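Here, each number is a calculation from the coordinates, and none is a lab measurement. Note that this is a predicted model, so its numbers are computed, not measured. Cβ atoms are built from the backbone, for glycine too; each structure is taken alone.
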Structure 1
């Protein structure tokens, strides 16, 4: 992924700035798809991103931090906000 590609993805997500971090609004999240040496990884439910040189710091909804090489990220998707919530019990 290039800086231009990442910028387009963040613009599509409507991110806001909080210091060095780019924060997704509301309940929106990102999924980043990474591949290195034939091994794939999906980093999902990302709520905050920070770019430092060629490194991408991605924090998810559980505040777990993943550090990725930007050139290893090949795609990203913007996940929509939850429209309904599950109710406990039977209906």
Structure 2
């Protein structure tokens, strides 16, 4: 069996934040996926094995806030911090 080593690199300042280290994505499968009810009468994406594989392969890097990623009509990616709204 072949094993591939993945090396992550970061500035020294980042190394102090151990809770932000890359984590295997299979440890962070989203709740919306876990909560799906897939049955023979109610098909959901949970029944699609290739989709599940995409949720289990790779790493996740947590960020201190949410970001909105959008593509414009030219295919250029734009991102910005999400604006939390207070619904009070």
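Observations, loosely collected:
- Label whose coordinates, when distance in nm of label points 7 Å out along Cα→Cβ at positions 28 and 60 is calculated, return 2.1 (choices 1, 2): 1
- Given 25 for relative contact order in percent (Cα under 8 Å, 6 or more apart), calculated: source structure among 1, 2: 2
- Comparing FRET efficiency 1/(1 + (r/R0)^6) of positions 12 and 68 (r between Cβ atoms, R0 = 25 Å, to 0.05) across structures 1, 2, the highest value is found for 1.
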